[in-house]
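The next part holds the structures, each set out as structure tokens.
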Structure I
């Protein structure tokens, strides 16, 4: 990319300085509009399939197919962006994805569509989801030429993305007050189409250079030094999915009402937002790998402490403290991925971290579902904490033992 990068320079640049970078505000808002689609699509598809089939089992299967197709092919779609540039790659993906969402809305609008058809449409839809998050982070790395300011940009991006997954379900819930759930799927299609178009039309992407020369065709880049970020991201995804299930089980066992669950889980998001903003505001002296390991260890300790909670208030405090380390860990993982990536593989590097979070989350749901009932809930929290903290230890070991090396970006 060759967009202007007149980065404000100061000893401690602010979040306002991030948005003062030329084209940053316009590009970021457009990307967030498109990424809001990912906050609305999951609850909308889930509710639409339940309404269409009358079966929660069918809805769970369709969502699993949709999520698997979306996550597993994410690095491949990111490689297309690196290979052909955002304008040539993202727009076709957004058109296909939005069009298939419209098809999915049509087949779920009324009951009667066979479940196999719903699963096939959901799989095709997930395969085409444009990687707006990884692409926006690669754009940040081009717009901002100061590492301290880039840390703030990534922190702002991470906190904003977290809020999208709070706002998205609320929008779907409001829409369901006067329309069927399938209308939420149409809303998701509109958001991805409009947001992606506005994003790729930003002047920040006008100077994108696609690779020239070399072998034709698509090739996934192998980026050295990604072991740490990927391991921590996977461990964090597994731990967070465990928290959601364990909180629900805790509330049920202690006889609290179901309405308590959203408030306890909101503490995770609130803690993550606070931690992310503070992480971006500090000029760290420690290296990114050390900070990544410490954030994962902090998450692990907080989750283990949640296993000793005596009531809903102490549980809320513990999971809120766990959330405090989530955004810093993710931000640092993305920052480290950008550091080890060559310019032609930046989007892919971020996509591998993104995929690891989602894959860990899916695996965690299955694993914790099997553990609940076989182990005390307190022990399950401790296991989740050990997994998160252990990922931090693993991410630090390659640096100490020389198992992997980071190649400096030219």
Structure II
């Protein structure tokens, strides 16, 4: 079927002058439409991949890859569990923690927050909070001195600074002559951290694990043990294996994907929807090839008739116009892929340049926590987009090519 003659004629038609400039214009529009659609798809998906990676990095900077707790509520001898897990091939770090809900009061401001008791020695093994300190140091926390580290947004809401006093109100109750009262404890602000995510900067505070145990009346118990794994994306499988290993000892193992499953599911859904919406641009441009080829067929009816009288089969005629339409699609896809890759790789440079040129700020630092537009080029996305664009272009050639194969030489040449 596909003889070299078919490719020769099909490629020649891409260079031949048309009787009307309008056909050339439609052809150019089809090529540019496919190119722009593919470029937009690659760039947008790269930006969404960048945001997802940035947010995942920030979340995992504060959230342990895996967490071991007890079905009884608290771990009684976490040191024994630590020794048991030490040397496990996939565990890179461990840290005990105490966790509870409290109210923090400063002057006339009050806020509910998650209070986490940590060990300044162990915590750097499983989180990056020490690297996110804007004031003070994580190692400044000292047992027995009741010091606290606040998120930047929480500190701003309370109106406190380094060295100020805040009152932590625990849900634990005290029996006093005046009646049942909540437990109160004064803490000194020893540090402020900023992760760049509202969930943590506004709703989290840290104290020394010994002070947390006293505040929540845990004695020598802790809430659980946080783990850092060697492969964050393998956390579900590794956590399942760890749970099977600890089965029967009253331990529960969870991983970070369960704690933030709704968020990452929403991101994936949004990415899928954006892909479908932008793919419609490519589809519209690809199906412009239909109108282009229909006009070319009309323009070349005489040529088709002559070729048929010289023995060219209807299937070969169909092949000529499939080649012609495919070339248009390939050129548009290639240009779009090249443009999309270059844009995705340089978007972190291009966006600041546009902001500087026009005096605008797309990601204002006082509004958005991510003040720069991140981009992460995933080659699997590029291959998929280019492949889909090529297939759409190929499908768009079938109907016009079939129409060309149905040209009757006798009817066309009757008036020549």
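Every number in this text was worked out from the coordinates using simple rules, so none of it is lab data. Note that the structure is a prediction, hence the values are computed from the model and not measured. Cβ atoms are built from the backbone, for glycine too; each structure is taken alone.
Before moving on, here are some points about what is shown:
- Answer label among I, II for the case where distance in nm of label points 7 Å out along Cα→Cβ at positions 60 and 196, calculated from the coordinates, equals 1.5: II
- At a computed 4, 17, 19, 16, 13, 10, 8, 7, 4, 2, 0, 0 (P(r) over Cα pairs in 10 Å bins from 0, in percent), which of I, II: II
- Looking across I, II, the calculation of semi-axes √(5λ) of the Cα gyration tensor in Å, for residues 236-371 alone that yields 53, 28, 12 traces back to II.
- Ranking I, II by relative contact order in percent (Cα under 8 Å, 6 or more apart), the structure that comes out highest: II
- Among candidates I, II, the computation of distance in nm of label points 7 Å out along Cα→Cβ at positions 84 and 396 that gave 6.3 used structure II.
- Sorting I, II by FRET efficiency 1/(1 + (r/R0)^6) of positions 68 and 148 (r between Cβ atoms, R0 = 41 Å, to 0.05) from high to low puts II first, with the largest value.
- Calculated for structures I, II, distance in nm of label points 7 Å out along Cα→Cβ at positions 228 and 284 is largest in II.
- When FRET efficiency 1/(1 + (r/R0)^6) of positions 36 and 76 (r between Cβ atoms, R0 = 35 Å, to 0.05) is computed for each of I, II, the one that comes out at 0.05 is II.
- Source structure (of I, II) for helix-only ellipticity at 222 nm (-39500 (n - 2.57) for each DSSP H run of 4 or more, over all residues; to 500), computed value -17500: II
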